[in-house]
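Right after this note come the structures.
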Structure 1
Amino acid sequence: MASAQLRSKIDIRPALTLLITASLMLGAMNARAETAPGKKMPPPIVPIESVKTISVTIHQTFSGVTQAERQVDVRAQVSGILKTRAYVEGQKVDKDTPLFVIDDKPYVAALNEAIANQSSAEAALNSVQRNWNRIKTLFSKGVASDKERDDAQSALEMAQAAVKVAQAKRVAAKINVDYTRINAPIAGIAGRRTVAVGNLVNVGDKLTQIEAIDPIQVILTTSADNPYADSPELKPGPNHPIPATLLYGTDGSKRVEGQLNYRAVSIDPNTNSITLRGIFPNPDQTLQPNEYVRVNVAVDKLDAALIVPQTALTSGIRPGSHAVYTVDSQNKITLTPVELGPMSDQGQVIKSGLSAGQRIVTDGLVKLRPDIVVEPYKGGKEKAVKK
């Protein structure tokens, strides 16, 4: 019991401290040994490529919103009780497809009255015409007076005018009867009805809307500060359409080929932007109005451009600048500042700072620093910066 109590009173902390100190000293000695002169770290292995000039096409992608190519409000042109709706909401309709019918009874009655009035006016004209023929004959023989001739001629002219008025009223009455049958003014998708059957509609009341979405148009904008804003490729017109590709879907993988056909004359002062319009085929009505899409346009072509992968770019010494690591004949790298041009499908265009034939590091820049020696990836095999 006494020996157990004695062991419990022994303080082991000095021994533990000594053990930790020895371990730290041993680690430091090993670290110094690893970094000692004569024991160099192996050079980083990185992909190296030779810069070449190639022909590239510069594309720009713009955000846009789809709109119906045509949008027409269907409105009542006569008043009356809405009797029937003859179409299915949300379905495609052809031009002149019946949509609504308004009660035509009062308009048919008005048409019949106009027909009767025209017949009466024509009968009166026939009577006046016969009287005029008699007076004209008598006047030529010196039997009728000037006043009788003038009165007969005036009566004839008034009767002729009355017939024309009656004819016009008959045409107007027939038009009103036709207006009670409301047909689709254009082909497209018929929208939701705004008035239920049985309600009274007045002249000008909106009944539904038809949207023509094949083809469908896209309204897009570009900044007035865009360096290509004044290029011919962004100045479409009726006689100068510009080929364009519409990209849609969650990942933008769906494509439709079309064209830009309009550019606004003025710049929007609120957004400093220019409005453009594209038109794209949409036979299956896959695209609907008010969808957000992207439109890709080729804005320039460079015949001899220096191209590097984006992975070859790093930050330069100055804030906001760019650089690449160039490689000399001894595989020593140098941080070389470059001026960027536009982005192409094949890679980043270099405006200045590089020459054709120079070798650059194209990836793995995070483990590099200037003036170190690197080892080319895959035993020194190099490839041109060309996709």
Structure 2
Amino acid sequence: LIPKINSIFLSHAHLDHSGYLPFLVKNGFNGKIFCTKPTRDTIQLLLSDAARIGKEEGTAIYNSADVLKTISLVEIVEYEKEQNISKNISFKFFNAGHIIGAAMILLNINRKKILYTGDFNTRETNVLLSAKNFTEKDKFDCLIMESTYGNRISLPSLKNSSKELADLINETVSKGGRVLIPVFAVGRAQEIMFFLENYLRSGYLNKLNVFLDGMLIRANRICRHNVIYLKPEIINRILIADDDPFKSEFMQKSKTIHKRDVLSKENAVILATSGMLTAGPSLTYLKLLAPDPLNAIVLVGFQVKGSLGRELIGGIKTIMIREEEIPVNAKIAHIPFSAHSDFHDLINFAKAFRSKKIFLVHGEEEAILELGKSLKKNTKANIIQPELCKEYLI
């Protein structure tokens, strides 16, 4: 089956969307992979790291050579520029507002229009514009929509989340504690960096020692090299004002393996990958900081079921890190800086197009079920919760 696939349309770089690509290539895929330039640059970073970790842990399903071949198959796509791949099939990418380079993908197949949202955010963030604002004139025969927050009625505004996080940081460091913020290298890392810089400049945050660690440092370079995909004010800061927020005077890098340079500093706030505490330096910091009740661990992104981040939010008091039992006495907080649309955003987005069929994907079972029930009440569409390995007629 894999060698028969002609094309792959990649919405964005996060590994839950891109992580299987080298496996497909290893097993015979030799077609084109369509994505934006920031996505191409980012998957090269993320997939190479995944191959390295797999090799070290003995769980690899592909190697670095497979990653290089995958990158060689990429064809760069620009937003809102229609491309034909055959006589009866064309496609167009639109800004999805999720992370840099993320795209919603419109397929036109035999005059049937299918919109795949990928992960999308209808709200503007610190560094990204909101997703493409379609109108009622944009009619789609079929909508394939994410449902990550299908059971989350509303998410806090960026302003409210920022103030809540700033207050927690001030409270923690005033008592002599340190703050760990696990972040995704692409997306949440840049949002939190921008927030910290703004609040430090304004004086709302007390003087801090902000440390960056992990893959986010290389991800920042990708953002800088693809600055035209960011908000106009960020573009102006980097290209015109020589005021690069990704090289902020308020940020510094950890320089030691055992993190002694970080832990020796008072008023320390640490941004480290990975965002769900599944790997990377964030685990090292968690091991060192979790036992102390003066410290705080702040989760700012979505935490999938089974992840250590999700368990911490659930109130677990003892965790295992690298075969060592660690007590959790630090304060655990979940302050969403979401890159996804919430329940109301999803409903309003779906209602606008009067699609005949809506497929709900990319969500935990309860989220998909809750969103599906509401869409059945609010639209006339056939709501489908697709099953794995089952074929559907559009």
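No lab work stands behind these numbers, since they all come straight from the coordinates. Since the structure is predicted, the reported quantities are computational estimates derived from the model, not experimental observations. Cβ atoms are built from the backbone, for glycine too; each structure is taken alone.
By the measure distance in nm of label points 7 Å out along Cα→Cβ at positions 157 and 229, tell me the structure among 1, 2 with the highest figure. Write down the numbers at each step before the final one.
On the way: 1: 6.7; 2: 2.9.
Largest value of distance in nm of label points 7 Å out along Cα→Cβ at positions 157 and 229: 1.
Once mean count of other Cβ atoms within 10 Å over residues 221-228 is calculated for every structure in 1, 2, which label goes with the largest value? Show your work: numbers first, answer last.
Numbers: 1: 14.4; 2: 17.4.
The maximum falls on structure 2.
Once Kirkwood radius over Cα pairs in Å is calculated for every structure in 1, 2, which label goes with the largest value? Let's see the in-between values first.
Numbers: 1: 30.9; 2: 22.2.
When Kirkwood radius over Cα pairs in Å is calculated for 1, 2, structure 1 comes out on top.
For structures 1, 2, which has the highest computed value of distance in nm of label points 7 Å out along Cα→Cβ at positions 133 and 189?
On the way: 1: 6.6; 2: 3.2.
Largest one: structure 1.
Computing FRET efficiency 1/(1 + (r/R0)^6) of positions 173 and 309 (r between Cβ atoms, R0 = 25 Å, to 0.05) for each of 1, 2, which one ends up highest?
Values: 1: 0.00; 2: 0.65.
Once FRET efficiency 1/(1 + (r/R0)^6) of positions 173 and 309 (r between Cβ atoms, R0 = 25 Å, to 0.05) is tallied for 1, 2, the winner is 2.
Which of 1, 2 yields 27 for relative contact order in percent (Cα under 8 Å, 6 or more apart), as computed? List each step's numbers first, then the result.
Values: 1: 27; 2: 17.
That value comes from structure 1.
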